[in-house]
Structure 1
Amino acid sequence: MKRAYARALVAQVVFLSSIMIATASAAEVIVKNDSFTDGGAVNVQAGFVDREMAAAWLTSPCNGTIVGIQVFWGAMGDGLPSIEDSITIYRAGTFPNPDTSLNGTLAVLEAPALTPGFMNEYRYLDENGTVPINVPVTAGQTFVVAFKFFNPPAERGGSICTDVNGCQSGKNGLYAIPPGLWFNSCALGVSGDFVIRAIVDCQAATGACCKPDGTCATLTASQCSQIGGTYQGDNVSCGSVNCPQPTGACCFAATQGCLNLTQAQCQTAGGAWAGPGTSCATYVCFPKGACCLPNGSCIDNVSPAQCAAQGGTFKGNGTTCGTVSCPPPSGACCFGTGGCLVLVQADCQIAGGSWKGAGTDCADGNQNGTPDACESNVRPGDLNCDGVVNFDDIDPFVVALSGQAAYDTAYPGCRWLNADCNNDGQVNFNDIDAFVNILAGG
């Protein structure tokens, strides 16, 4: 055994073909017994013969996964790279004997290539770098990483090393041939801990996270912070915490008033809760404003619900018809060719078509080859759909003035826009004189 001084570097290890090894990530922990540091001294253990093994008994610091193995290979002989037998991860048996049963063998890396003077790192089990090392472990679990030699000392360019700070009993094993048994390497005179390490990817701890909406979720501290929550501690369950409930604007229709309350308090008081984080200082409980109707007209001082009930588009609290621009309505534009396009009235007139009113379309519901809006039932003033305009149309005309929904309910299958007697694309009180004129035969 000779003492060597070496500088530790993470090698780009080759598994019989050129496979580059990834560096450790921030969540990874290097688990080791040895005290070797970059630029420090090691003892090269040159006495191992082929098929003998050196093993480190390691303890996982967390719940996680073994994702890599590191072995420092000290130079000896010709100092050339070596390919040795294997590296095996075992369950811990009874020291110094690892559990070498089939169930106790957790992973086997065949034919590791080693470069003298380097901290050789392994991330894959196969030489093609397609099967990653992936061995689940729990916090406090002891496992064994055993390195097996293939070449005799005279044919190796290096060997396993130990640190120079003494051998820790119960943490270093040696399989000797003969007699083919495991021993406590400290008892055999090995003066240090084997520089054989494992890389464990530790899972982030989780705990209760009180979210901004007052609910609780089991998250990591980082995840909780990202959503603006308050982390209650590692391994704390949601069942054991009472998350503070957020307040929000609570609106009272009867009084047109507002209070900042929790959702439960608002429900108890019979109010309408606006949501977490809202405030009476900025939230408008009862907005009123302009509403653009489907026919292109505008009405003032209505609520969003009132606007929606008429099929309109609410333009915002405090808006007026004098400050908003309502888009002109579109409708079916029928052409002498038999064709139909949905256009605004002005565009239909430019194209020389006949505009059939706001909200009409070019659908052919009866599938007779002619859009329904372009069929002969377009007869201004004929509100009962009997093909003539007479006094029997007065009552349905009055219903039509109250709105399309009421008319369609009372006269299904009839055309509401037949009440557009002045042909302006709208049904309103401006059609009364034109309707009377049609009745008079004008």
Structure 2
Amino acid sequence: MKVSNFIARMAMMAALGLSAYSHTHHQIDDSQSQFTINAKGQYAKIMKSLRERGIDVLGVDIPNSLIDVSVNQQEEGLLKQAKLKLTKIKKQKAEIDSRYLNTTELEALLKKTHEEYPDITKLKKVGETLEGNAIWAIKISDNAAVEEAHEPAVLFNGMHHSREIMTIEVTSDIVTYLTKNYASDVKVKNWVDQNEIWVLPVLNVDGNIKVWNGQEMWRKNARGGYGVDINRNYPTNWNACRGSSGWRNSQTYRGSEAASEPETKVMMNFVSEIKPVFNISYHAYSELIIYPYGCRGQRTTNREVVEGIGKEMGTILNYTPGTSWETLYSVDGSDIDWMYQEEQVIPYVIEVSPRSDGFQPNYEKRDPTVEHNRQGWQFLLDRLAGPAISGVNKDYKEILIEKNIDGAYQEVQTYRVNPDGSYHIILNEGQYKATFKGSQIQTKHFNL
């Protein structure tokens, strides 16, 4: 088999001391070429081999088993010797369309939005990047200046990876859509009045500045001229399952230690502060819905809820749902794994845009992409309304949730109550028993 030859050749190179890591972990530059691999019938095996050897996978088209890669000359020769079906990707135009938002324009948009809608927005500088640039978030809620414990929070964030410019457009569209339609659309008013909606459009400000300064394929932050992949730098499962690299020049370099990067710390502190029920981290491209966990074989405790909602979004958007190890490859040290494990968030990555669009498509793709993706974040805002068990009681510390399955109650999850006494536990329809643990223990039954 051709794939077997490819894998065998990789193994032979390692045995001869020609470790693929010594030359396949690289930054993308003008000497690189991009190819599409037709992996029909062998998608998982080819993907595994590519990622184990550090070849930069740009994106995929799962229904058609197509994988986009960026390779140097030696890697290109290896792929051709393996007789993989390759199609060269034409180079994108030299400059990004100036109509896309850069970080300066995004900051101005957020400030202008807050000036125009001061009662329903709160603009917050949540931290700074490695190079001292501000990271901004905006809250949209009926009493934006007040922290209302009874209202569940949700977070939409973009641009962990700086070349994925469509993610700024999707996240900024959330801000614009909600504020402009608040006074005229009953559904929008209900979302804003009943929830605390946070949008952090750009996490990797430094990296995006590099992109706009001519390094269009830059992915990581600006650490040391080589960069760290922020989305491999979170503590949960950091360096746990070959889902990142220890080589500085790799596109998935995890950093010298977990949470070594200021951008990572900013996101962690912010999530710990606002305690969102849901999160969407926007990436590009591949039309995927990804949920935890990133390491092969790992699943969430409340899988029925987490994966069920992800699959519903997949149906709505016509995107492929799954864990990263099911759809792409193992990923360790990701934001969604950390959010789920440490802060009980139900988090998703949405990879917007089809493979044919790439990272920086023609601007004509902008409106169709953001309008299509409205269906996803709006679905999550609807889902905040329930089924759920929610309330505020500072005496509660922990809530054991059990579901009636065929006449017997089975544990679904143990929920840690937030410091302000709030809890908002997303569930599916059914009969539940909740045991509230505090100074006293109370048991309540719910039909949802």
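Readers should treat all values here as calculations from the given coordinates under stated rules, not as data from a laboratory. Small disclaimer: the values here were computed from a predicted structure and weren't measured. Cβ atoms are built from the backbone, for glycine too; each structure is taken alone.
Taking -9500 as the value of helix-only ellipticity at 222 nm (-39500 (n - 2.57) for each DSSP H run of 4 or more, over all residues; to 500) derived from one of the structures shown (1, 2), identify that structure. Kindly include the intermediate steps, with their values, before the conclusion.
Details: 1: -2500; 2: -9500.
The read-out comes from structure 2.
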Completion exercise
Matching 14.5 (mean count of other Cβ atoms within 10 Å over residues 228-235, computed) against labels 1, 2 points to structure 1
Fill in the blank from the handout: Candidates 1, 2; P(r) over Cα pairs in 20 Å bins from 0, in percent computed = 25, 56, 18, 1; producing structure is 2
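Starting from the value 6.6: which structure in 1, 2 was distance in nm of label points 7 Å out along Cα→Cβ at positions 244 and 396 calculated from?
Working: 1: 6.6; 2: 3.4.
Traced to structure 1.
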